Structure P
Amino acid sequence: MTPPQPPPEDILTLFLEFLSVEKGLSVNTIQSYARDLAKYFLFLKKEKISWPDARETDLVRFIHHQSLSGLSARSLARLISALKSFYKFLNLDGRLQKNPTVHLTSPKAWISLPKFLTVAEVESLLKQPDTTDVRGIRDRAMLEVMYAAGLRVSELITLRMADIHLKDSFLLCRGKGGKERIVPIGKSAVEAVKKYLDDARPKLMREPVNVLFLTRRGDRFTRQGFWKLFRQYARQAGLSPKISPHVLRHSFATHLLERGADLRSVQLMLGHSQITTTQIYTHVSRERLRRIYDRFHPRA
């Protein structure tokens, strides 16, 4: 006789612990998976299906329901990833013999190409902070470092003083799952950080802290706080109001590849575990080349 299975809340807790302890996923990814699975369990409850009895057809109906509700292509892809990881965990833990997600796929068409800025747009954005002001000096340094190293917002705001090596022009970054990587930074970023350390950080610091970039209260930035700053400067630069800080990371990768950087090097700098993740930027470059060709070739 099969022992009774725990309720959804308990099995979800076990799964999230597995993601944290065994898989070493980032807090943000775990929180996203938790939200996705909470929606799934709610769907099963409404359909009066217990989670151990769910079949592939139930999963497809749930995904279709989420698609109709307006979930973005990228969010749908992440949702499928969460479901596949959840059922793989159940198999590994011996709680289910069959995996109903085996044949679930994330159609490539669902994942849109990343948006990026032109070099001129990036330069315009970087010029927006008022560097005669303490906070402007800090903001310029943050934007310069983010673009110079292709950092995620979470990676930027958690940089420590010991992570930045200005003399040798590189920084140490902690990415998803706590993985460390070394990324070079250019002269513009080095100079901006030097100015920040000399003229701004001492004035922002209330008590000794090891975080590099400080708010006006002397604290570490939140992701929301940085997003607010970024959106302000994007508006000033005449960029789309929907633009996100992640566009600087996309721009970093695209600009490197357009200028001849090899894919493996860009993969290492971005901290991608799979080179297939980095390859999406080659599609961006090809799309741009196609537009240029169609626009300028006399027989296009």
Structure Q
Amino acid sequence: MNRSADKWDASIEHYLDYLRTERQASPHTVTNYERDLRSVASSAARRGVEGWNELVAGDVRSIIAEQHREGISGRSLARRLSAVRGLFNHLMRHGDADHNPAQDILAPKDRKALPATLDPDEVSRLLAHNLSDPMICRDLAMFELMYSSGLRLAELVGIDLADLDLSVGQVRVTGKGGKVRDLPVGEHAIEAINKWLGYRRSMPGADERAVFLSSRGKRIAPRTVQMRLKKLAESQGLDRGCYPHMLRHSFASHLLESSGDLRAVQELLGHADISTTQIYTHLDFQHLAQVYDESHPRARRNPSRGS
């Protein structure tokens, strides 16, 4: 057996036995920790480190950075660091190590995924439909309103007739934490909602408080809204999945792109912290960068000429 490998393995096995017997850790945790520790040991051995007691903070930091570049998520690396810290605490209790090289090392943060949005042409295609069918008419009214006012799904399904004042183009919604806000409603949404309300009067459940009803006359369920939007997008030939929050993201992105007023968008969305709204500035920059690349004479590369 390779003596160097044996140095790493013996400590790992001793620590895993401790987790199983004294800590009574779950088999899943033990399996994950074993995989994490063997991965770190393998990387350290390739760097010429001959055992756990020779590992220093710089080695751990370099190993974690290398694995992150290889595609290991920040969350997985945080668990990996936790496994190494646990192992070294165990070694120190038994006098086999005098320091914990992973003690003050933090896992890298994953890049936050930007929210998916529709461009204005896709929104127009999604919402261009025949309004002669009551259920399709209802769907278009819902989605026009979501896009017009930047609503969350729960806010949409919670709207009552008393919350609408279409004569002035306004809707009152109750957001997270019971926070109430009054929002403007655009012309296209007003037209679609009025069309739906005309059908609604002769439907089962016409005396219900909810604006948007199911075919059985009850307040529409969030899951139904999700399914109807997906079906509508497919019928309109959009080649990617659509979900209700995508309309809210699109509202925020398009409004910020046109106005540049981050505070106004924050208020309309009902965000308590403006840092939540700032994600849309990244989307706006992506759009501007694309316009620049496609339009600026110094940005375009001439494929017929060498670089």
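Read-outs throughout are calculated quantities, based only on the coordinates presented, and are distinct from any laboratory measurement. The model shown is predicted, which means the values in this text are computed figures rather than measured ones. Cβ atoms are built from the backbone, for glycine too; each structure is taken alone.
The table below lists the values:
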quantity	calculated
Structure responsible for -0.39, with log10 I(q)/I(0) by the Debye sum over Cα atoms at q = 0.06 Å⁻¹ calculated and labels P, Q on offer	Q
Which of P, Q leads on distance in nm of label points 7 Å out along Cα→Cβ at positions 53 and 261, largest value	Q
Label whose coordinates, when distance in nm of label points 7 Å out along Cα→Cβ at positions 45 and 93 is calculated, return 1.8 (choices P, Q)	P
Structure (P, Q) behind the derived value 2.3 of distance in nm of label points 7 Å out along Cα→Cβ at positions 149 and 253	Q
